[in-house]
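Each structure below is given as structure tokens.
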Structure 1
Amino acid sequence: MQVLRYTLYSFLLVLPQLLFAQQDSLPNREEPESQDDLIEDFIQNSEAEGDFDFNTIYENLETLLRRPLNLNKASREDLEDFGLLTDIQISSLLNYRKKYGDLIAIYELQAIPNFDLVAINRIRPYVAVKGSVDDYQIPIVKMLYEGQNEIYARYRQVLETQKGYIPKEDGTTPYLGDNKQLYFRFRHQYENRLSFGFTAEKDPGEEFFTGSNEKGFDFYSAHFYLKDYSKRLKTLALGDFAVSMGQGLILFSGFGAGKSSFVTSIKRNTRMLKQYTSVNEYNFMRGAGATLSITDNLDFTAFASYKGLDANVDSLQTNIIDNEEEQIDEDASVRVTSIQISGLHRTDNEIAKRNAFKQLVVGGRVRYKSDNGHFAINTLYNQFDQPYVRDQALYSTYNFRGTELLNLSADYSYVYQNFHFFGETAMSDNGALSTLNGLLIGLDKTVDFALLQRHFSRNYQAINANPFAETGGGLNESGLYMGMEVKPNYNWRLSAYFDTFKHPWLRFNADAPSGGHEYFARLTYRQKRRMEVHVQFRQEVKDVNINYLDNKRKGLIERYRTNLRFQISNKLHKSIELRNRFEVAFFKLGNEATSGFIIYDEDIYQPGDILSRGYMVYQDIIYKPIGIPISFTARFALFDTDDYNSRIYAFENDLLYQFSIPAYYNKGTRFYLNLRYKGIRNLTLEARIAQTYWSNEESIGGGNDEVDGNVRTDVKAQIKYKF
């Protein structure tokens, strides 16, 4: 009855949108999408997770609004950095330019295979068609005084009192600082050629201008980045910067393509060296790097980094590898058992782990490139000041242990007509290999196809690998991915993929070789930028551990996660958009040939049982008036799931350059309201409040973050000033 009730509620929300949508008052000429809409669509459909710096995506587009990308001059690397074109579209554009010469007008893109009106209108504000004029060797002084400066200041706080801030009997509190998160950033930028600035952040619970942070913030980051300064100096990065190589088998710090509704966007694309402006305190380099162009077709990149990492450090005794005792370093007295990537320093214990582990990273790349693709050799060397001896669990037997690690790889891409081949093969210094190879095909103007094969050895070792994979890390996996997108006309689009994978060695929660597969399909109907409706199905099947109750045997069983979604977005006016979503989720076990009861996650079930289920419905209102300085976005959501296993993720709007994809689980409601004011020249003021109410909980969270009660409220405020 509850499912029926929420289904009816969702229908009543959608009904007025369907009625409004019967009238089409849009002009014949389509209006370009707003920058917010573009980024939101990209992130939401990619279902990105983790702490990725979305500022970079936003800022690139803001720069292109002032100085559009010249489609007649842009290289493949420039088009890949652009981020709004698929690899198939990039190849089609370059092939067209090579065959017919420069474009005459932007709408000549309609004559290029794989470019439809949706794609053309998406990129139109950010590109231009003009003659090729080199603008190398602009004086740095000019870049300094003609560039743009930006200042950000942000504040965040949970209003309810968390356990870590409640005084103990001795008067002290577990968290040494207050419950406010503070963020400050300054950046100077000249187009996309020069960037320098610094970032500072204090997390909730960390001290501020006292104790362990007498100099103010807990984390500081600074960068200087110069791109395309001359025909020889292509990139210079000083301070903090990000490095990405090939398809991520040895190192990748950018926004990695993965399984999403963009089913053919599976290739890793980004410049090797980029500026770093995020507050992730782990995934960056600190030092220097440069790319030099040796000839028009040959370039060389080198970089070096040295920084401290947060880590758990124990006394070093012996290490068990393959049931043999091995002394890693006779002179060492301690070992690092795990690296902490949270960047949190709120308690005495967390502060003791700060910068306890030193890492030296040196790397380089030699690349030959042509109009049809490239071939590159990459090398990466890691050295630690103490032995790194990770988890001793059986599934981590082949993980890296020691003080030094060397990786080599070769990556390539090659375009032949409508076929785009790419891949990377890597080796760690123990001789283990991993390889990933893909093919993108533009079958015709309406059909795109993607194929990706991967084979990662169980004993391959890499510290910061981030390839396209099911489990990440570039090890212990073989798989085959197939994706297809069909666009019969402007209004309809079908996206689907199938991915099958195997793990030849043990992994977490699977004490035997295992495997799985995943299906995805989305059917989208779009009506002249006025209304968009999609229906989406996703199912993931994986082998996981179980215990048989009858004789206490152990084994694997298939675990199913299934999500079915319906969403409708309708622009009632240029300023107002309504968006609704209804989604259901199921979490169940597969059918076993052996009858009887099994134990999964400490509970007793029969094979085929549904472990948990849930559903979520929300209503969004997006108000962005033209000519009025105030805008807002708001959501009200209802959710009801049996437990965290049937959680449902949903993208949320946030402050400028901030996005979140929280998990809706258990039973309750959630709302948020974002306000933005731009009535003062060059100044943007924002505020956000978000509150979740759980009707079946007496406390929220765990540990020192626990809230005594069933309501959690987050407030944020941000100021952005440009000059």
Structure 2
Amino acid sequence: MPFTSVIKRVRASSYLLHATMFLGASMFACGALFASDDYVLTEEDFLVEIPLVSGPTHMDQTLAQTPASVTIIDRQTIQASTAVGLIDLFRLVPGFQTYFVDGSRMGTTYHALGDEYPRRLEVKVDGRSVYESLFSAVEWSSLGVTLDEIEYIEVVRGANAAADGSNAFLASINIVTRSPLLDSGWVVNSQLGTGATRDASVAYTGKLGSAHHRTTVSFRRNDGFDDSSFKETPIIVNDSSENITANFRGLWTPTASDSVEFQAGVSDSDLGIGEREYFNRNIFYRYQYVNWTRLTRGGNKIKLALYHNDLDITDETTPLTLSEAIGVPDTSPYWPLPGLPDKLVIDDSNHSESERWDLELRSTFNPLDNLRAVTGVALRYDRVAGQELFDSSDDMTRTSHRAYSNLEWTATDKLVFNAGLIYEDNTSADSYHSYRVALNYQLNQNHIFRIAHNRSFRSPTLLENMQKQVVRYNENIILDASVISDSDIDNEQLRSIEFGYVGYLFDQRLNLDMRIYHEQLTDVINERRSGYPDLDNFVNIRDNTDTLDVDGFEIQIQYKPDERFMLRGYYSFSDIDGWTLYTSPPAIEIRDLGEYSLKHGAGLMASYRYDSGITISSTANYNAATKHFRGQPVESHTRVDLKAAKRVTAGRSKIDLSFTVQNVGDPYSEFYQYHNFETQYILGVRLSMP
């Protein structure tokens, strides 16, 4: 092993040792406090709810049974947090990098490869996948999910391809919205704040015949980041955004064994996006989803789900002629196309589309008393189109199939064995299978240890597989080629091993989760530079260029001594040792990927409700200095958010008032150095009328 690698691993071990010592000291101090006579057990101490999760295996499991580390952001946490939008909640998850690329584009990824459009992270809303093949990522601005609609979020920290398929390469997120059975009547929400923040939503929950439903209309607006400068050059930051969304969720239970859920939504967004130069983008998004579930007499469950996502994008750009682009008139002796006249080479708008149909059948059953299983098969059709992205007006399509099974075997009272396997194939890449095996050992009811191994594959998306982004003069002359996909891109590969611990202390009022992992990523898709016969003589080739080793440690803690007080905290360490092929032969250049590692991240959220009904919350997040993948270096920073909330009752109606201050202190850069997050003040009002 090279000497530098040894030094890196020694440093990593030192960080882990210090974190473990800090945790041990904290636990010892807390133990001394609660061992005193001042701590008296109450009835509530014996009524603690043990959370169930389904993300890792699609079976309901306790954290003692799961084959992966899971962060649960429940409704109490959401209400107590200082979040003003969905993306803010992921700042509570260890190992996650969460940022605004600009005022209208948000990004989040798990400990590695966080670029402008983060890939390799499966995101679902009520089980419906929302990542888009056109971006190879999630368009967060178009989801239209308000914080008030969310019941809880499950974040599987680590590869989850064995359950969720190819895109759950690094981690997976499932956002579960509130059932219409839990509410009734009207809810009106509004947020006003700096940066021209204007958010509002109206929701009605009721019945249509025998079906329960919730209908929500929401509006969001902000002016984005303030004007800035880059290398002493002023930058007019035009990244404001507006979004209007309408969602419908219905639930019909025709029999005691059957339930039918149906959802539909539409979203229209106008965004200002860019890097130093900005343009307007319109995103029109719609979806439909139906899910039939039957519970059998033996306790088994059958689920059939069908959904359809459709995304239309129009970018408004400034028309550009060739002479304007190169600064040379067609009458000049330096004109690069002798004998050919000037011509418009960039139109005033570009249109692209992304569509998906997905049909899945899943069965959950108990073949033995100590054995549970879930099996499923699915069919997916993806279609993308866009002249600018693919140099063609034709549709690019892909049909894919997947079949999977996850098993949970309770070997003894102390040993639980999980195994998962998924087979996937599609029309534009090699077939593959991903698997995971895990063993959980329960020392006693409060201390669980886990070891897990993952072998996962990620298939290139349609964009990664077929992109050909060029500017043409005519069919025979390419003026500029920016990105072209290699004709033989392979699947990305990941191997990982992790050791985990879950502990319940102080009569299960304190939950502790620790994870130590090592990941090997090979054939990672990125871009390499190569020569090309256009005006600037080079092009970026999308290919399997990167190899990474990631070592990391995470710890998260949640403490709820009663219904008034909540404390959540985490610390994460990750170290990337890897390289990328930056330029192709003959001028080979290899670059180090270590600078993209977010080595240290930490967060702490505290919330307390007083007798007066006022709730005070605070969140602090620390991120070490890093360089975003395909972004810019950002300095280390600590962000502190504060919130005060009060509920007022008027008859049967309730009014919730809140005042949130985000980033109390100096501005900091999130993705680009000239996008500075200033202090934000947001006033919130929520009115519920049953």
Structure 3
Amino acid sequence: MLNMLTKRLTVGLVLTLLMQYTAVLANELELEYFAKHPDYRYAEISPDGQHVAVSLIQGDQIIMAVINRETMKATAGARPQLGASVSDFYWVNDERIAYTISNDPPEYDFPTANGELYAVNADGSRHKAIFGYRAGQEFEGRATLTRKKQNTYAGHDLVDLLPDDEDHILITEYPWRVKGNYWVGDQYAKPELIKLNVYTGLKSKVETLPIPGSYARTDDSHQPRICIGADEDANLQVAWKPSANAEWQALKVNGLQGTALPLQLATDTGMMLVRAADNANKPRGLYQVNLSSGDSKAVFVHDYADVNRYIRDIDNDSIVAAKTLAGLPEYHYLQGLDNRTVKLHQSLRQAFSGQDVEITSHTSDGKEAIVLVSSDRNPGTFYIFNTETMKAKYLFARQSWVDPEQMRPMQPIQLQARDDTPLHGFVTRPQGEGPHPLVVMPHGGPHGIYDAWGYDAEIQLLANRGYAVLNINYRGSGGYGEAFQQSGYGEWGAAMQDDVTDATLWAIEQGIADPDRICILGGSYGGYAAMMGVVKEPDLYRCSIGVVGVYDLPMMFEKGDIPDQRSGLGYLRKVLGEDEQKLKSRSPASRADEIKASVMLIHGAEDVRVPIAQAERMREALRAVDKDPQWLVFSKEGHGIFDEKNRVKYYREILKFLQQHIGD
């Protein structure tokens, strides 16, 4: 009897385990689920509400379509030549939309605009280049010197839509110069403010900005009053004009640390809202500046997180709320519920509890708005919201195939580094009880960039395959004040790396991570941190995956596009220092003999930010000490892996590598 009972229990246990195993397999989603590009990226409603413009990915490019609200059919669109994409678009009046073109893949880290600006009517008519090196190939009216459009060898930036002038917009023009056989941006030239006709492409100069490479912003009367740029050492510079016809002068503000970044200027009150800090150790908040006296007053300052986003009033474009992203998104409203934008946003947040809500655009009368709802498990859903009836109508989802119920939550965390510096980040856990095999993912950048709560396909893929994922905002990251960011300068491979180590040890102590199954994976600077992690902590990580990573710090001063930029070398000197021996000692390629972990190197052959020479240098160093790394190069990729087929291969090879070294 006992034997029979034991047999039944054993059979029952086996069946239970098989059912659980089958359930796990059933929840394992195909790689294409995570590698597939979003159907839609962005949507913007026309000022009269009759049309919606959308950007979407088709093949290897972003295109734009204009949809009639009544018929929900496309009436106009833009598909650039193969290899180029629509990078940005905006309605310039009820019937006309302007768009820019990038020559890089849709998810390139730093898309290179080709300087051109096109415009098309919502019905598809009058589609033409209105600014750029091909704009002069077409002209309107008589072919006279005063009426003919010009080829403009320059880039541009939108300054103001000039809502009271339906025919013109205000842009900044950045001149190009000839370098060898190519046109390149002249980063030492002072840009010009240009009034551009959105139908004819005719332009007229308004004035010249005082700072090379700078951009301009207008006051609430749409007059250019603010100029923002950087010097050759990558330090922020701000100039302003006390009146529309005054001369430019440096902005001086009392009681604030560093340079205040202007956000809006009210002509009737003589007040300027700026983003700044009044103490070196405080985060960046909102301050009101009296332009007559230069005195400042705090409007909103978070305890430890920078103000990073804003909500603007749908009636007058003033800032009515500040947003922080240190953990879950938080909003601080500057006005009460009598403001309809504040009321609208609060109502939407209550309706979509647990998700974030962004108002992407609205009609000129403010009666309708497009809102984007997203979360750590939802890549984003667009709705059209009626501000009078307070009802939302579904428009489309960015990635309709993603089921939020099958995604894993991104949990905000806080811990102390070894020197008691507070660190913030996120943990995404797979199903089941821990401890789990852990993938540590330091972000790229590194300075000014930070990990934030939201949907990430790579994190979700790893969690779906049973790995916990740790994201930590090490010192030097953005989002937590100037002092925190600057504390990372000169600390590549030192305190910044120690923060990643301390976060990993914390995950072990918390029972999240299995101490014998930890891998570190990152891209760009994250690739550097992944490799430096196994240099400094040879017994902590079983494996390391570097993607488009930096492995030889002195090489950064010689190769790549950073040294070619006006502030590039100044930036490198600021964040890395100039001590050659220190740079070599903090380069993973110089310390390959200290690595015990298994290494995988992944790179794009066309990467201009971090040339493949960096990965080749690391591979040579590892081979020299008999540690041949796994090597994966994508011949037609740059600073990231974009092509869907390549992404499937990229994910497949990473998962194989992880399974081999920290899998079950």
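Some notes on this structure:
- Cα Rg over 2.2 N^0.38 Å, for residues 339-402 alone derived as 1.70 - corresponding label from 1, 2, 3: 1
- Source structure (of 1, 2, 3) for FRET efficiency 1/(1 + (r/R0)^6) of positions 371 and 483 (r between Cβ atoms, R0 = 35 Å, to 0.05), computed value 0.85: 1
Quick note: the coordinates plus some simple rules give every number you see, no bench work behind them. Keep in mind that this is a model prediction, so the values were computed, not measured. Cβ atoms are built from the backbone, for glycine too; each structure is taken alone.
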